[in-house]
Structure formats: structure tokens, C-alpha cells
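Since every read-out is calculated from the coordinates, none of them should be taken as a lab result. All of these numbers come straight from a predicted model, not from anything done at the bench. Cβ atoms are built from the backbone, for glycine too; each structure is taken alone.
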Structure P
Amino acid sequence: MKNRIPIKTHILGPEDDIVEVIKKYAKDKIDKNTVVVIAESPLAITQGRFYYPDYINIGYFAKRLCLFFPQIGSLASPFAMQLLINEVGLLRVLTSFVIGSALKIFGQKGIFYKFCGKQSALIDDTAGTIQPYDKVIVMGPKDPDKTAEEISQSLGGVGIAIVDANDLGVAWAVGCSKGIDPKEIESIMKDNPAGNADEQTPIVLIK
């Protein structure tokens, strides 16, 4: 097992530049063999990709489509569903829903998320993140592969992975810089060394 070093930071906000955050808290610990793992929700927050429910105008389709999703999932919220519609378009959401529903009859699950794209699986409903962002809905980071590569270049080419991990033994490398194997990162991060509560460790170094 590779060495994983969680890096504690302040609570990140939209005023933060993730590159500067990494430099501030971890620069002296990074070398050419390090992979910097960034948690997807804090990264999205630095991109300003969070929304207060009171300011989301819910449409007809969001109110109805959300009823078909499990209550434990974010898309059971009409607010989260509306944000997904805003993000990828109503036609894509409806098409994904129809295809996913049809194939579910034949035992195929998760098709909606496959057709609708990464953002459909990355939305965190209220209470899904640390305070004070437990009152907002957080989208997934924008263009995660492109963002990972841009961060990598800003840090001199160090490997970057953007990861959605939880305490259920599941990790998803939603974006990686060039040369990083997402499956390897997922295996290394599946026990979620960053934690899933108020640890304030949005960065983990793999060495």
C-alpha cells in the first residue's frame, strides 16, 4: 500500500484558488513521484458551483422526475434535479430517464447516470457537505479532467486526481491529469483516508 498523507486545510470557499491552497499546505511535501488527490466537492466549491435552494426556480419536469429516484440519492430532491437540468439540458435528462427506465426492466441499473453524464452522479444535496455548505446543493467540479490537467501544469507537472470517495468503500476518480491511472487511484483511495465528516482534509498526497 502506498503512503497516503491527508492534508488539513481551512474550510475552502469560492474565494480560494485550489492551486494556491495546495502550495500553502502541501508544497514542501510534494515531489515528482507524488500524486495530489483533491476531493471533488471542496474543489467544486472553490469553482463557485454551489446553490442555495431558495434561489433555484423549480420547473415542471424537475418536480416530477425527482419522484422516480431513491430517497437516499440527491436527485430525489427537485432542487438537485433542476440543477442537473440546467447543467446538461432537459432533453438529455429526459432521454437518459426514458432509456434508463426501459433498460431497468431487463435488470440493467445505473444507465440513467451513464447516459446523463458525470454531473448526474456528482451532485450533493443539502447536508452532503461540511458546514457552512450543508445548506447548499453542490454540483460536481467543472470539466474535471481538464481541471486536473490545468492544476497539474500549474504545479509543474505533478500528478493530479480529483476523487469522490465515501466511507462505504467506494472511490471514483472523476478526473485525472495525463499519465494517472484512475483505476489505480480508486483502489488506493477506496477506504477514504481523507474521511467523510469534518476532518477538513480535502487534499491527500499519495507517495
Structure Q
Amino acid sequence: MYTTHEVAKLLGVTPITVIRWIESGKFRCFTTVGGHRRIAHDDLVHFAQAYNLPWQGDEELNARKEFVVLAVDDDTDVLDVLQDMLSDLAGVRLLSVSNSFSAGAKLVEEHPDLVLLDFMMPELDGFEFCHFMKQDPRFKDIPIMAVTGLKGDEEMKQMKASGVDEILLKPFTQDVLVSKIEHFRQRKAAGRGPRRP
């Protein structure tokens, strides 16, 4: 998802021009919980092609070095541990939320590169959240790493079947966490990471 300023930069116009395009209905625009406008990748590409505008968005995406990780866990102590363990990892920005509903809003606003997902949560659990992500074309390619205390073989199979790419068992060490995140970061750098919408 792009901001209006990012769209302006990519297409070589002013942000006011982009806002006028949105208001005239030329762009399909999403509005975040905070009231900010966001334009989807595919919509922007189609618009650039339709109006024969220069497009360098793919180069711009590849140039983005920040790796955004969304952590979803109802246990705030676990979120604090994740923050401590990743605070010194250069180029990684951690977003933390304590429930799946807030996580859904963050997916729209930030389109993270990786989701760290607890599976034992009240209301909407990890299995249901995976289903939500994998059914939505905007999020289905974002990798999910289960951060869980579930250890049974059947539970592991169910997590994999729900769309989980990797499993990190609680309790975990900083080295193991960082190693797994680096795997996904390298995958993104090699062009096999999540496809932005």
C-alpha cells in the first residue's frame, strides 16, 4: 500500500494532483483507521499503464530496506520480550498488537513483511486469523510465523494447513528468533518475499 506522497513521488506529480485523482474516482483508495489514504500496488500500476505514466514502483519497492514485522499476541509480556530481542536488529521495525482485530487494521495500514502470530488468543484465534489473511488477496502472500506454546503433532499439522510458513515454539531464545526472521528477510531480498498488493 502506498501513501499519497509515495504515489506522487513514483509518478512524478504533486501530492495535490494525487488527491484530486482520488477524489475524482480515478484511484480506488483505502482509508486507514487513522483517516490516512492508501493506494494498492496493483491499482497504481494499472492507473500508470492506463494513462501512460512513468512507472518505477518496482524499483522503489526493491530499494526499501526496512523489514516490517507485525507481532500479534494477547500476552503483553511476550510482546515486550519480542521488542527487547529485536531492538538491536538493524533494519527491522516491530509493530506490536494484543489482539487479532487490531492486527487486521495494522495489515491494512502497514502491509508488513512478516507476521509473528500467537495461536491461543481469545475471540479470534490464530487459526481464524490465518484464514482471514489467506483469503484476502492483499495479505495472502505475507509469510506467517506461529509463535506458540502448542507442541502436539496434530496441532503442528493444523497450523501448517492454516497457512503458517514457520513455527517458533515458546519459550525461545533470541538467537533462534533472529535467525528465523533473517531467513524471511533474505527471502524478501532475493525476490521471494511477500508480494505487495
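One of P, Q was used to compute helix-only ellipticity at 222 nm (-39500 (n - 2.57) for each DSSP H run of 4 or more, over all residues; to 500), and the answer was -10500. Which one was it? The read-out was computed on structure P. A value of 5, 16, 20, 23, 21, 11, 5, 0 was computed for P(r) over Cα pairs in 5 Å bins from 0, in percent, for residues 23-70 alone; which of P, Q is the source structure? Going through each structure in turn, the value belongs to Q. A value of 17 for relative contact order in percent (Cα under 8 Å, 6 or more apart), calculated from one of P, Q, originates in structure Q.
Have a look at P, Q and say which one yields 0.95 for FRET efficiency 1/(1 + (r/R0)^6) of positions 39 and 87 (r between Cβ atoms, R0 = 35 Å, to 0.05), as calculated. Source structure for this number: P. With respect to distance in nm of label points 7 Å out along Cα→Cβ at positions 47 and 175, the largest value across structures P, Q is given by Q. One of P, Q was used to compute distance in nm of label points 7 Å out along Cα→Cβ at positions 31 and 183, and the answer was 2.9. Which one was it? Label of the source structure: P.
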